[in-house]
Structure formats: C-alpha cells, structure tokens
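Each in structure tokens, the structures are laid out below.
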Structure P
Amino acid sequence: MSLSRAVVLGASVAGLLSAAALSRTFERVALVERDHLVDAPEPRRGVPQGDQVHQLMPAGLERIDALLPGFGDDLIAAGCERYEVDRDVAVWYPMGWAARVAGGMDVIGFLRPTFEWVLRRRVLALPNVELVTGNATGLVADADRTTIIGATVAGVDGGQLDAGLVVDATGRGSKAPQWLSALGYAAPEEQHVRPFLGYTTMVVRLHEDALPAGLRGIASTPNPVQLKGGAILPCGNGHHVVAAMGLSKNYPSADHAEVLDFLDEAPSPIVGRAARSAELITPPATYRMPGNQRRLWEQLDRSPEGFVAIGDAVAAFNPIYGQGMTIAAVGAALLGQIVASADGTTTGVAEKFAAELAPWTEYAFSMAAGTDSAFPGAELVNFTAPAPESAAAEAIAVAASTTDIGVAQAMRRAAYYMDPTGMQSPDVQQTIGEWMSTGRTPDPALTDPNQPPETARAE
C-alpha cells in the first residue's frame, strides 16, 4: 500500500501521537475528530475523564519527547509542574509508607485539558498533518476485503477518506470490532476486570503547611480492605489536584462537603486534613467507570492489512495506575518505527504492530487488572486473578519497599518506566527472600499513617 496518506481516527492522546509518528513517513496524515477543537486548554466533550487526576510517567515522556522534541519543556512553559515522584510524593501502602528516595525519577503533573492543548498545538503545527472534522462511521476495504483502503467519515466531501493505513484511536468505545465484522472478520476477544471505581476531583490551592515538610503530594489510595482513598498531586500553576477514589461501588459524590467526608476515610488521614484546609479553585467533578478492558488484537487468526488499533481502543486501564498515556506513547513510537522500517509499504505493518505492542499491553494490563481483581465484587471476564502465592509474594515485596531503598526503587521503576527487570536483580530478590523466610514485617515507625518517612538518597 502507498504511503501517500494515513488516516488517524480520533484526536485522542493516542491519535495525536500516532499522527506525529506517521508524519515522518507518510506524505500526509489526516486526523479525524468529531469534537470541535479549540486552540485553548478547554475540556473536550469526548474525554469524560478529562477533569481527573493525571501525571505523565517517565516512560511516556521520553517517547513523546523523541517524537516531538522539547515537549516536556512546552508543558512546563504552559504552567505544568515537574517533580520527583519518588522523593516528593509520600505513598501509603496497606502495610506502611513506601520508602522515599531522592533518585531523580521525574514526572510531570498537569490538568488534562492543558496537556492535550499543548500536544494538539505541536502536532497540528506539523506541515503534513491535517485536522478533519467529522465522525468516522466505518472502514473501506478493497475488492477482496483483504486490505483496508480508507474510512467512511460523515461530514467530509464524498463521505470517505482513502488511506494507505487507517489507525483507530477512538478509545475504549471503539466501533472497529463491529466494522471489521461487517467485512467478514472476527472481532477480537476481550478481557475485563471491573472493580467498579469512581473518582471525584477538584483543583485546590493548598495551605502552606497542609502537607508534611518536604512533600509536594501524597497518595493514599484504596485497597481491598479500605475501599476509599485519595491523592493530592501537583497539577501546575501553584495548584494541586485532590482526588477522592472509591472502588467496589464506593463512589464519591460531587458535593464538596461530602467529598471531604469521603477523604477523611482514606487510609492516611493526612489527605482529608489537607483537603479541608485547602482553597477550592474548581468545583468537584465526578467520573465513574467499570474498570479495565483489553481487546486481544494480536490473537486474531485473520486480520486485514492496512488497519491498526492503538491506545484505549486496545486497552483501557483503571486510571489510578497512570498507565494510559504512557501506553499510548509506547504504541505511537512503535508504530512509527515499524512503518519506517517497512520499505515504503504498509504490508505486514498491522500484524507486526499488534504483536510488538502486545507485551507492553500485557504487562500494564496484568499489573492493573491483577491488582483490581482482588477488590470485593470485582467482575472478571476472560481473565484469571493472580494465584495466591503470586499475590503473597507481591505483598512481601511491597512490605520490603517500606524499608529497603533498592526494592522501593525497583518497584517504582517497574511502575513508572514499565521496566520490571530491577525486581529480578540478585540484591532485590535476596531482600525479598529474606523477608519471606523470616516473616519480617515493616518497622512500626513506618506504619503510622500520620507520619510519612524522611527522604533517603539512592546509592
């Protein structure tokens, strides 16, 4: 197939990044979006989670900066805030505080409308990327239905856009399985883990002494025993996002007073106290979702050339784990690399992309869904919860991370860089083995939910 034009369906984060990646090899990229986009940091109608807490993990930022050099600096210039997550944010686990380490693991905190605005401006400034306002309604195949050659789009002249590659970035509600079924293809199998979660988020200005000295944020999230939790994280311009989180249908309301009462039940009372003393900047906004969803595109026995799915159209996660934007960035970077190495054709790109994205998706989905499967009332579809011995080993690693800097750093790198290799290092495995064999428990000084630990320095 020709590399004259790619069509990306959806100006989501995944769609914008895909357009940036494909602009390097295709002559033109058409970015199709049904929402009217404005040149301002305003919420987008198609992003119901847009008001909720967000941070960009290092693995995601590195890939976006490679696609759009200086993007991280653009975010900072727009008022977003860079901080060391392992040093500046105290994290409460069910068995105590995670060790705080000055290790240089930077993340960027922001409000999603600002992030998307900065990203849109960078992508739409690319000379061969065109924004097309319209609603994608289907896929167009060649005569023998072996190759996708375009998409039908309501609102464009002729009702169709021809393409050498069509990218579905329309999110978890993607209609691509139905579109492919209409062309004679099987829909991908799906996995679901539904812990029934709800968020309420509000932007605040914290009192100067709201958090313990040295902290810029705190995370005291729900666990299977304590189903209500909260987090306070920097979001830029001197403000913080306060998020109330509930699982197993413990949904926080949109009423400010009720949200504060909800936060009082978080595992660490610091969250509720800090929120009560804060100045409210924006009213509480709620968001509910069943949970994690994955489409197993890579397992299809038969699929057409010229079509790929990316972002939430492949897998959507519980946002508490902060994986969605990072997986979108990983996918866009992979897609760009695969197309660039395909010698001027898209033949084989779809199958290769699905196969190479699958390990990343599997890792992120297993982490999120495996954790969420332990919550009371969670619904599991085509997914097996971790074995008890695996869950027990994970709990021991978490316990060790309250004291051992090496374990804490390895766990954070596994989460923020999606790199679990550190967890298999001899030192980390020896430490976890010692905790397991001796029945060691965290130091009582680290299990006081009112007293986060001091910062240590990585060796």
Structure Q
Amino acid sequence: MKKKSFLKYLMLMCVGVYTLWIYSCNPKKGDNESADKDSTESLTSQTSVANVSFPHAKDSSCFAPEEWFTGPVPEPDPSAFPTDPSNCDFHIISWQYFLWLTEKVNGKLRFETMFSDKSITPETKDDTNQELDIVEQALSKGMLVDLSGRAVYSNIIINDIYRDWIIDNHLYNADSLANFDPKANFPVGSLSLKTTWKIIQPGDDTTNLYTTRAKIQLLTMVDGQPRIPENPKTDSVDVALIGLHIAVVVEGHPEFIWATFEFDNNAPDFKTHQTMDSPVSDKDWLLYTSKTLAKNTNVNNAQILKFKDESKQILTPVTQVARQYANGGGSDKNQYNIVQLNENIKGQLKGTEHSIWSNYFEVGAIWFNTEIGQLAPDWSPNVDSAMVTGSLRLSNSTIETFTQKVISLNECFSCHNTMTFFAEDGQILAGKNLSTSHILLKRFQGGGQVKRGK
C-alpha cells in the first residue's frame, strides 16, 4: 500500500510540475482570448482559423470611406482617434496609414521620403538615406532566403514626430535614456515602419508588385557565416516591396497600434487544423514551392546558412515560407473585420491610379484594450496578456518568419515590451514605456541586434 501511495504521489507531482511549466511558457489569457478559436498551440502542429466562416462576427460592417479612392488619401489624424473605438476602427486607421504612406510624393512613395532609424541624433537628424541594411530576422541569426537564393532585405523608417521626441529629450544618450521617466510615452503621431524587399531576378513577374531601385549592403563571411560586416560594400539593385510593418501612436494608445501588410502572393496560410506532415498549398507562391510540407516551412537557418556563390550573393538553404495564423488569429470578429475590409479596399482600389496596392493586404493588427490595462514599465505579454487584443498571433511572414512557431515570441508585444533590457555589452536599462522602441534599445547598447522576448 505504501508503495502504491508513493507512486500515486509521484505521478501527481509530475503532472503538477508539467502544468506549471506549460503555464509559465504561455502568456496569461484574459478577456481578449475568451472567445478565440486559436488559443490552443503546439510547437509541432499549428491551427489557424479559416477565412471563409466567422459565425459569431457578422453583426457589423467594416468598410473604408469612398472618398479615400476619389482623390488623395486623407492624412490620418491620430489625435482624433475615437475614445471608445471599435475593433474595426483599428483596422481602418491601419489601412489609412498604409494607403497614405504609399502615395507618390515628388516621384517617391511618401514613406521613401521619411527619415532613417539613424536620424535620432542632432548630427544625423536629416538622414533620409534609406539603404537596405538588415537581413537578420528578429531574435534570430537566421535570414529569409528567397527561392532564388538571395537574402530578403529590410530597413527601418521613422517620422519627424518620433525623431524629434528622441532628440529633444536627448534619448540618444545612454545616461539620459537610463534616467528618463519610466512612465513617459511616445507622443501621439509617432510612427515607425519596417519594410521588406525581394531582389528582382531576371524573369521575375513583377506586374502586381511595387518595384524600385535601392542600395543594399552586401554580405560577406563574418565569424564563419554570411553576414553584413561593419563597413559593408554596397550595390544598387531592383527590388520589390513584399512587406510593411506600421507602428503608430494614436490618442489613448501609447503602446502603438502594430499593423502589418504583405503582398498577396508571398506565402500560403496554414490550413485549418494543418498537420505538419502535409503540404500547406498545392500551388507555387513567391516564397513557397508547391507541395512543401508544413514541417519544412519557416525553418530557422541560422546554424546552417552558407554561401552557394559569394560573388553572386547566392545563399543556401532557401526558406520555404508559410503563414501559420491567418489574419494573425484573434476572435472571429477581429478576423471577419480584416477579411471584409481587405476585400472592400481592394475592390475600391481597382481602376484607380493606386491600383497596384490592391495586390497587398492587411495581415492583421494588435493593440491594447485599455479598459483592461494600460502600458506600464516592466510589462510583457508573457507576464500578463489580459489587455492585448486584435490579432493575437500577429506575424509578418517576411519579417518574423522563424518566430511564428515559438509560443512566447509569436506576436508583436513579445519583442516590443517594457521589460528591463539586458544589453549585449552588459549594460542594464530598467523597464520603461519607451522600451517598446528597438531603435532606442539598439542605440543604448551601441548597435547590434536587440534581443527581447525571452
């Protein structure tokens, strides 16, 4: 009897420890997830909510104003954002920013005239040089390698409000940043962007893509792997826009609204109840080969990446990309609004001078339900996610390819949080509201990749 009792006790202890481990690795759920269909996760089998049916969501309409498509898109007014916003309001303003940012201004897209992330000091405040200087993905040494073997490039862009607030408060200085009010927020209207670009190859069909000429920083061997060195060589190449992150502070939301957009044909969504041993799609996509098994998609190549031909900048292995959560997940209502608004805007764009943008879509957006919680120092969704709402598993397949499958990293606030920052050089920055900005954290540690989320 004693032996059986001991075994029973041991079994209960094991179950308890396992339960605590699972709980600690997952964000705490709040009212934001109570009705979600995609809250059960696994590292080996992911589920996405299908786009075709949202039975609990069809109680309202989410449409863009017709006047957006009869002339210039009105500049968004972040100070006039509703005090009691609906889910649709967040997606509406995200799309408005996308369309406004991609309008032509003196021959360039509006965002191509904005400031680089290096413009945050008095000496560099006029820097609009948008050189493509990023190949490593967030929280990873991995690179998204397209099907032709070229790295997908990124850059980060900010507006004058974002830049001026940093310069005016001397936040480019590590001591000033460390001593700054931990509860101070970025001002309304602050805007940061991250773009992703595919290098165009001979024979590529770019009919439906926005293309331009850009300067890229070239790769070479650094510490035994292909990387961009400290003083890189550059080249001018033709590129196509395939992804755009938009983060903006609107009235009442200092946490930023985080919205992300992609080219329609980048990659397929995981099917509902996708199994890892079956293909994600039977057709070819820009970043996915027909019939590739789900288990062979979004594979981090950090440890195995090498040059196939350094002179031509060709890398191996290529990355097979799939989007693990359609619409970034979230409630039926959230996903229905995204699908409905995408269809509405695409339909209104066709036949206009801006019709190229009908080939892009909002993947999703994420923000706070401020009735549940507000931005505060030393916060992350892995501590308390009760106030996080919208697309709760939001990733851009071209920017966060490899973190989609990692439970504690697969949404924007996993990385853009206010927790204490431990810089690579050993410095420690106490938790601050402004620490959602990786631009500031990178400056604080003197460069290099910002490692957050774990």
Structure R
Amino acid sequence: MHVLSKSTYVRSLQCQKSLYLYKNFYKDRDPTPINRQLIFNRGHKVGELAHQLFPGGIDVSPPSHFKWAQAAKQTSELISKGQKIIYEAAFIFEGILVAVDLLVHSKNGWKAYEVKSNLEVKEVHIRDASLQYYVITGCGIELNDFSVVHINRNFVKNGPIDVHQFFSITSVHGQCIKEQKAVKDNLLKAKQTLSLKEIPKINVGIHCYRPYDCDFYGTCWKNIRKPNVFNLENVDLETQLDWFKKGVVTFDDVMHHHKTTKLQRTQILSISKNEPLIETKSLSNYFASFTYPIHFIDFKFIQSAIPTFDGGSPFKKTAFAYSLLIKDNFDTAIRPKHFMAEHGFNPFPHLLSHLIENVQAIGDIFICNKDAVLKLLQSHFDESIHSSKKFDSIIERSREYNEPFYKAMYYHPALRSTDDVAEKHKTIIATPNSELSIYETEETSSSDYENLVYETDILKTAETRQNVEQYS
C-alpha cells in the first residue's frame, strides 16, 4: 500500500490543499476536460513509441491502478532474474510509489529514462525525475544515470519514424542528486498535510493554473462572486490575480480602482445586463466598407506530436480543412463550401489548390486571427510547395474577422473570449447546427483526423471522416 505516488507528489508541490482534496474528496474533482484527455492520450502514444529505443523489454504496468503493488513485486522479481529492459518498472519505498517509463541495464549499470511528450526538459520534469531517483535508489537499485526522453524539435519525418532521430535524450542525473534533500523535505510536508483533520486553508492563486490546471478549481472557486475580474478581456492572468489579491474582485471594484478600455467597459455592461450591446453607427460604417463578394474562411489545423506524413514536424500546426462562406452581395444568400484533405499525406498542397479554386478573384476575405493564421499558412511554403499570385491576392484582401469584437462594435455576454468562428456564429445567430456534431471542441475533431492514419477499418475510417467533415 502506498501513500503517495509520482503524480500526487507533483500535485503537492503545486498545492497542498489540492493534495488533501485529492486524497480525501476524490469524487469532487472537476470533470476531465476533453483537451486534457487528448494530452494524456498523446503522452501514452509517445511513451509507447519510446519503447522502440530499447526493444525487447517487459511491460509490468498493471491492468488497474489498484494493482501497483503487484507491479512493484514483478519488477523486483524481473531484476533478480536478470531482465535487462523493463517498461513501467514500479518501485515502492517509504510508502511512495513510482513507475519509471524505461529501466535499462547496460554494461555501465542501471539507467532510468522518463519519457515526456514535450520538446524540452521542464522544471517539473526534473522534480518528477528526482522523486523517482529517490525511490528507486531507496529500493537498493544503483542508478548510474537518469535521463528525460523528449521529442526532438528539429525532427522532420521522411519515411517510417526513426525513434533515434525523433527522440532526444537529456541526462538530469546531476539535478536529481542535488534535489534529494528537497525531495525528503517535500515528502515530509506532503505526509503532514495528509495527516491533517481538516482541509488546509490556502487561497486561490497562480498555483491553480501552474504548472497544470487544478482539477479542484470548481471546489476552490465556487464561492467567488461572479462575474468577476477573471471574466475580463485583455487582462493577463497575473494581473487578474494581483487585482484579486488586493480585493479587486467584482466589475464594480474594477471600475472604481482601475482605468478600463472601451472593450472592457462594453464587456462589463453587456455581462451585467446579460444582453448584447451594439454600436449601430460603427457597425453600419463597418458594413459599408465591405467589398463584395465577401468571404468568411475558417481553417482547421492538426498539431501532431508524432508527425503522420512525410515533411511533417512535431507539433507543427498544419491546415487540413476549411469552411468557406461566400456572399456575392448584400441581398444574396450565403454559398457554403467545404474541404477536408485526405489523411496520411501532407494536407496543405491539396487544401491550397482547392482554396485558390474556390475563392473569388475579388472581394474581402475575413479570417479569425488573420495575422497568426496567414503566418501559419505561409510557413508551409518551401522548395516543394510554392506560393502563387492567387494566394498572394488572398493575403492582400484578407481582413480580421474579429475587428467588430475587438473594437467593441458588438459584444454578446455569451461570447466571452472565444476565438472560435463557429462558436461566435452559433452565439450570434443562435444556430442549432452544432447539435448535429459529435464533437465538443475543435481539438477533438482534429485528433480524430490525425488518428485516421492508424485506422485499418475502412467503415470506421469513412464514418470518422464524415464526422470530422461535418464539424469542419
């Protein structure tokens, strides 16, 4: 039986109250957001791929989280029998459970490797590794090295993934040794927290978000008056927390203590009244500036940790689909057009060709987050994919979709800070079309598109493509 694990140790470093709640009020956690689950899934895929760095190992990960003691026993037995490579090697020392991704015995002795689906080693990874070093060496295993395996940011796929090129291995052995006293102190503090008879009194703060979003956010924030400073546009989190700490909580507090922008004042009034605010004259002038036919383009992107097509790089955002709405003049109906590239290949050349074919030769083109999106699209051009005069024309005619929102010509209390064109459209027009989609977020549809390359069932492939295309 263990008292703490690697994840609860890291949780304790972030917030002792979160640790206490996790151990005593586990069922009160917030539901896991879909996007966070996607990150977990990504980590599992990268972890499995890392096994290929040291093939032929035995995976001792248990069938459920309740059988880690059994996994630790199996790990000990395998080491005694001379097994050289163990995946998810489990150890329990002083009531602390850890499972290291890769435990490898070479001519230089035992080496441990922790796999992370990141492009670099972060401070939290070193803390994680330091705890594992403490427990593993405490169990009598002499570690000659401890490394973090992470993704090589310079990797470019060309054929099957070469794991030795895809991964970078960074030794953190020295940092682990230096952290041992801190680990002991942190473990003592965590165990003291768990021995308390009541929930620790810790106020909300930056630790609710860093290094991870806390899954007891709903518990700790439920009694804070709403709306509040955290609902304000164009105010960074650190500033919001600083105001909150100083007693600036409600919108009235903000108006009384701080100079606000036009957008913030519009937002405060709209949310307070729970109704949209419209600057009729400004919007009329804005609409009068349109050059028809007008186009509205919403691009969908994938951002795979493990590239799925040749030429792809880890986490490079690549457009794979778009929705295009064309309105020829003020009185005509909107003409919708959609495109989703075939999976398994670089989607951008096909998307670009289709886009150029469907966008009219004249007229304004509205894109949400225009500058960032165009920069992403332009980054796809290389020696094999060339720009064109038609694409250059799209750039020249593009306008920021969010302009009326940024300039407070229109604000709806339900909009908040969403940058999703479909969400804005659904809110303003009150369209029910989204009810037809199985997806709650853009990231989930993009993830399904990414995973099509691994799907072998042609019927499942067709169904998934239909669902993703419908969402796009």
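Where a number appears in this text, it was derived from the coordinates with a stated rule and is not lab data. Just so you know, these numbers come straight off a predicted model, no measurement behind them. Cβ atoms are built from the backbone, for glycine too; each structure is taken alone.
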For which of the structures P, Q, R does the calculation of distance in nm of label points 7 Å out along Cα→Cβ at positions 76 and 404 return 2.4? Q
Given -0.94 as the derived value for log10 I(q)/I(0) by the Debye sum over Cα atoms at q = 0.12 Å⁻¹, for residues 164-395 alone, which of the supplied structures P, Q, R does it correspond to? Q
Given a value of -9500 for helix-only ellipticity at 222 nm (-39500 (n - 2.57) for each DSSP H run of 4 or more, over all residues; to 500), calculated from one of P, Q, R, which structure does it belong to? P
